[in-house]
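Got some structures for you, see below.
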Structure P
Amino acid sequence: MPEITSVISASTTTEFPYDTVLDEFHRVGKHCVSHDILTALDKVRATLPGGSGSPAQIGLLTRFLDIALDKYDDRYDYPTYVALSLLPLPGAENPPPRGASAEGQRDRLVVQLVGDALRFELAVADGRTDLLPQLRPEARTVEKRCRLALRAIRPALGRIGLAADVAGGGDQLDPVTEARGICAAIEADLSPTERRTLRLSMLPVWVVHDEYLFIRVLQSFETTYALIAVQLLAATAALSDGDSAGAIRRLAVAGAALSESAPLFSLLATMQVAAFHTFRAYTEGASAIQSRNYKIVESLCRKPDRPRLDSAAYHSVPEVRARVLAGQATFDEAVEVAVADGRLGADGRAELELAMHGFATALLQWRQTHYSLAVRMLGERSGTGYTEGTPYLREGRKIPVFCAFAPPPEDGR
């Protein structure tokens, strides 16, 4: 312990001992890191403004320490639990590299996150790591996780050109063997920055095996929400400019991303209930109700009704709520204006309505699946983040996605 605090205290921004700190956090879980180590990290954080190092180095260390010290600061929540500020999520704050698109950015990050979850499962199965040693899954569960994870990322693997790197691929290989090949291809394709991002963005609160999978799947969902928000903004702008075809294309991309992410719920369902409740005891204060990206998606579709806007869901994301109250443009409003101005003929209206129903059906099905999984894992227990748990999700299933046209049935059919 004294050795670790000494190393931290003697560090600089350019030579911060990330690996030493992460090893200790992983050894005991974020919830149980010693006060001495946290205090040493806090002192480093206090020196960052105006300190040495490039803006990028200072920014990275600032974000990392804000996540590592969330419990120490008594501001632990969902965004810090899943380390969102360390992930290059699609959006204006993280524009894609030159020549790339937001869709490609999402594909690449989701593949890396889910691939890293698989890499951990395989490393444990092979005896190559002792990370998060409690409540290890059985071999058949690992095989099932490989199969479901590969199903979730297979379309994205093809789009970024990695699927072809695995000789034989697909149905010709058993899931574990194929997962090994996919993980090797992903690892070989990682840039140093991407490899560092994966390392820094995994800070479990406890030492239960399944929390690794839980965090990576939540991060993957957040990546998809961020892409959908980008598409909804672009669809709204296109429709406002009279480009209904462009709006329909954007909605199609958003709906496809949501549908492709659905198998991740099946992957989450392989978590052991006992394991979930064990690490969940240390996540009080963090809940998906605090998901900023999901609220952005919801509020870009249409303006939330006043009771929803005044609920804990939106008060937990005040910047999103403020934008809504300030009159943020929504796709629903753009549709109403286009119809009122006569810019949609009968065919154009029918095509747009079909696209909206397709996206709404995918989102309603996503809500239903989320609710069903929560019931399995939580039962009647209250939620974390000081929420009521499954009753909140049950009511959330009923919220219309759009109102401009007749909504699809609540069961998604």
Structure Q
Amino acid sequence: MARVYIGVAWPYASGSLHLGHIAGALLPADIFSRYHRMKGNDVVMVSGSDMHGTPITVNAEKAKMEPKEYAMMNHNMNVKSLLDLDIAFDLFTHTDTKNHHEVVQDLFMKNKEKGHIELKTMLATFCPSCDRFLPDRYVEGSCPSCHYKEARGDQCDECGNTLDPEELVEPRCKLCKSMAEFRNTDHFFFRWSDFNKPLLDWISDKKHWRANVMNFTRAYLEGGLKDTAITRDIDWGIPIPQEGYDGKTIYVWFEAVIGYLSATKEFFALQGDPDGWKQYWKDPQVKHYYFLAKDNIPFHTIRWPAMLMGYGGLNLPYDIPGNMYLRWGSEQFSRSRGVGMDVPSFLSAYDKESLRYYLTIAMPEIKDTNFTLEEFTAHVNNCLVATLGNFIHRALVFTAKHFSTIPPAEELLEKDRAILVEMEEAGKNADYHFSRCEF
């Protein structure tokens, strides 16, 4: 029996889960977990809602709610969606627990004590009209790489590149749409550059990684990592564990990935075994798998491993099977732009098993795939109903008509034995692909 750790990218608690979330990270992780449990392996699969950051505060302001109230509302809604889809976590928590705050602050301070985090003065985006500093997602502009006009101050959703606000062309305030400017402010920076060579050495033997994951990661590292600020001028988040920094919190992209560690600790504490997490995080024989979509690749192949290296003594990822995007027709799913269909809406019209089946065969493992209701309906009708369903129906009707019961087994014919051999080979083939996160 082997121990297997599965971490699943943390969806923002800024709205309902949509089909892109399911196909991109949640369903493949559930399939992989079920596969290992069937093999008798000891599995821990965790994730949770990403409660902090500007998507929450922006939407909470629009809804005239407090950020925590708004985030918890969406967290509870998404927990129900996961249960409705039979996606079974050992723990699906959230990032506003006391436990998560403590684990994040511990990792922050350990890296700071080792010299990997330092205080600097930087230019930050400021909106004169709103009279406030603007966290990354309060800033929009054109992407300098692909020229997408609605790129954010932290990342372009169209090309996947991570960004700093000053890289945007014509940055503007997301709230009032006026042009933004830059002013000095103090923030803590993580010295990613300390880990450029260690990370290149670490990925050198990852022959089992998907090509898109490796290529994306290697391009980042070969371009040289820049040190970036890991704190923000925003109240809603995890406080910096030092006096004198009121109004500043730890950057959501830095603290959210620490949830993989804090959730494991929380899970075992709930089982009455507060040290149980160590057998998954300190035993080098335990393989760690992280399921996510392509926009999250650099945070899991570069940022999180660097943070773990800086902390020391914890397992690094073994595999990071990052999926490409499931698109709604030809457009990218987007809660903010209202593109796509969320899980509650879909399940009000269709059943969960049909959705799980179709998203598995249409899973965007190596390229973006398009989802349309027409194609979904055609696949279900042609494959599940007309082919599989009809085969089962005909077999049952034939048996009932001619035997009235299940007939006794007779001696196998040569063609029967050939089918059994094919079935055994199919099982071995499925085992091989499932073990490689190919569904």
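Values quoted throughout were computed directly from the atomic coordinates according to the rules given, and no laboratory measurement underlies them. Please read these numbers as outputs of a predicted model, since none were measured by experiment. Cβ atoms are built from the backbone, for glycine too; each structure is taken alone.
Taking FRET efficiency 1/(1 + (r/R0)^6) of positions 40 and 368 (r between Cβ atoms, R0 = 35 Å, to 0.05) as the criterion, the highest value among P, Q goes to Q.
Hey, FRET efficiency 1/(1 + (r/R0)^6) of positions 240 and 320 (r between Cβ atoms, R0 = 30 Å, to 0.05) derived from one of P, Q reads 0.90; which structure? Label of the originating structure: P. Looking at volume of the Cα convex hull per residue in Å³ for structures P, Q, the greatest value goes to Q. A value of -11000 was computed for helix-only ellipticity at 222 nm (-39500 (n - 2.57) for each DSSP H run of 4 or more, over all residues; to 500); which of P, Q is the source structure? For helix-only ellipticity at 222 nm (-39500 (n - 2.57) for each DSSP H run of 4 or more, over all residues; to 500), the value -11000 is produced by structure Q.
Work out the source of 29, 22, 11 here, i.e. which of P, Q gives that when semi-axes √(5λ) of the Cα gyration tensor in Å, for residues 112-247 alone is computed. Going through each structure in turn, the value belongs to Q. Quick check: 1.17 is what I get for Rg/Rh (Cα atoms, Kirkwood Rh), for residues 192-263 alone, calculated from one of P, Q. Which structure matches? Going label by label, the one that fits is P.
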